[in-house]
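Trainee: Input: structures, listed below.
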Structure 1
Amino acid sequence: MPPFRIVLAAGLLVASVAVTSTPAQAEIAKLMTVCAGQLCPSFTLKLTPPKNWVEDAEASKAQRLQVMVPRGKTFSTADAVMYVKVSVRRDTQELADFVRVSQERWREAVRDTKIVKQPDVERANGQVAFQVYRYENPSRPQQRFEAVSFSVDRDKDGNNFFVMVALTGMQKKPIDQAMKPYQAFLRAH
């Protein structure tokens with residue numbers, strides 16, 4: 001399988017913020033890295049990969065995301081890859097608006113995409129449930145089949161974030177087979 005190159009929907013890279021009252025807090029780390037000669041902030045979720053999955057530290061660093069793969073695989077050899085993107089929430093943008101803008105931008109970039117809403121996944125930590133969508137992207141061979149989930153979170157300092165978790169791959173069967181660990185990951189975070 002050729003190496004993955006994750007292409008995020010433009011809306012996922014848009015940092016958007018709101019003040020909310022949520023009962024629990026995530027462990028979100030704030031990092032500063034040098035990119036293009038400037039300091040670039042980034043955020044990561046303290047995560048525990050699902051059973052039989054591991055974080056691929058090299059791919060995470062290269063992609064500037066948190067990348068997880070089945071144990072024994074790498075980012076470039078896995079049939080299914082999970083990744084997490086944490087974005088700051090600005091102003092008063094609600095989750096529904098963030099999802100809408102993200103999907104609009106994805107549809108502009110990937111004209112043949114099909115996006116179908118799936119049942120939400122409740123989280124064990126009491127945070128807002130993940131809104132789950134299945135994507136089919138015929139013109140994006142490395143991301144042909146995906147599950148993309150969106151939620152909100154706060155860190156211990158009260159900062160607000162959007163959390164997006166994707167499961168992506170070239171073939172439908174590996175994505176379907178990875179849905180149970182993916183949903184377990186969503187419930188646990």
Structure 2
Amino acid sequence: MNLLTRLVRFAGRNPLATAGDRLEAAVLVGAIAVALLAVPIAGATGSEIYATQKAQAAAQQNTRHWVEAVLIQDAPPTIGSTERGGVVESTPVLAVWRLPNGMAREGMVQAHYDAKAGATVPIWIDDQGEVSSPPLTAEGAAINAIILALLLWGGTSGAMALLYLVVRFTHQRIRMRRLSAEWDRIATGQ
């Protein structure tokens with residue numbers, strides 16, 4: 001006999017089970033059912049996110065280009081370190097880069113501290129020649145979809161577990177108050 005069957009049988013047929021026991025059992029069964037139903041919903045949501053981001057990745061792959069920017073000025077010297085002792089990685093520095101049509105473009109790019117003028121820095125640009133973030137990849141879209149689906153399912157399951165724990169805690173508090181009141185009544189001989 002599995003756990004759910006025993007739980008339903010305990011709460012439904014046991015003459016010692018109180019209304020609170022029955023409520024607690026019903027909430028547990030409902031929480032498990034919702035957590036199980038959340039699996040296909042999270043999977044469908046993840047699949048939809050993947051399809052959307054895969055199309056976005058394909059569009060970004062066609063509109064963003066990797067180029068080398070040449071620093072026009074020196075990057076500032078390293079001025080400090082982070083709280084953990086590591087050095088801050090990069091800073092904005094004025095640079096120039098060539099567009100796919102051969103024209104030059106000037107702007108701010110991220111470069112390592114202490115980089116000297118003339119050093120090259122790899123950057124991503126969009127079709128207008130503006131500095132942009134790297135394009136999303138199909139693998140990145142898959143990872144995002146999996147993480148978001150797991151977060152959705154985990155959040156739903158966690159909320160159901162929290163609901164059950166709140167009901168159980170409240171039921172135990174009520175039961176202990178009643179038991180204490182009953183012991184007080186017996187102790188005073190009423």
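Read the figures in this text as sums done on the coordinates, not as results from a lab. Every value quoted in this text rests on a predicted model; they were computed, and no experiment measured them. Cβ atoms are built from the backbone, for glycine too; each structure is taken alone.
Trainee: For Kirkwood radius over Cα pairs in Å, which of 1, 2 scores largest? Walk me through the numbers on the way to the answer.
Mentor: Values: 1: 16.7; 2: 22.9.
Going through 1, 2 one by one, Kirkwood radius over Cα pairs in Å peaks for structure 2.
Trainee: So mean count of other Cβ atoms within 10 Å over residues 29-36, computed for just one structure, reads 9.8; which one of 1, 2 is that?
Mentor: Numbers: 1: 9.8; 2: 15.0.
Working through the options, I get structure 1.
Trainee: Of structures 1, 2, which gives -7000 when helix-only ellipticity at 222 nm (-39500 (n - 2.57) for each DSSP H run of 4 or more, over all residues; to 500) is computed from the coordinates? Don't skip to the end; give the middle numbers.
Mentor: Working: 1: -7000; 2: -20500.
Of the structures listed, the value fits 1.
Trainee: Of the structures labelled 1, 2, one was used to calculate percent of Cα pairs over 16 Å apart, for residues 37-92 alone, giving 71. Name it.
Mentor: Numbers: 1: 46; 2: 71.
The value was obtained from structure 2.
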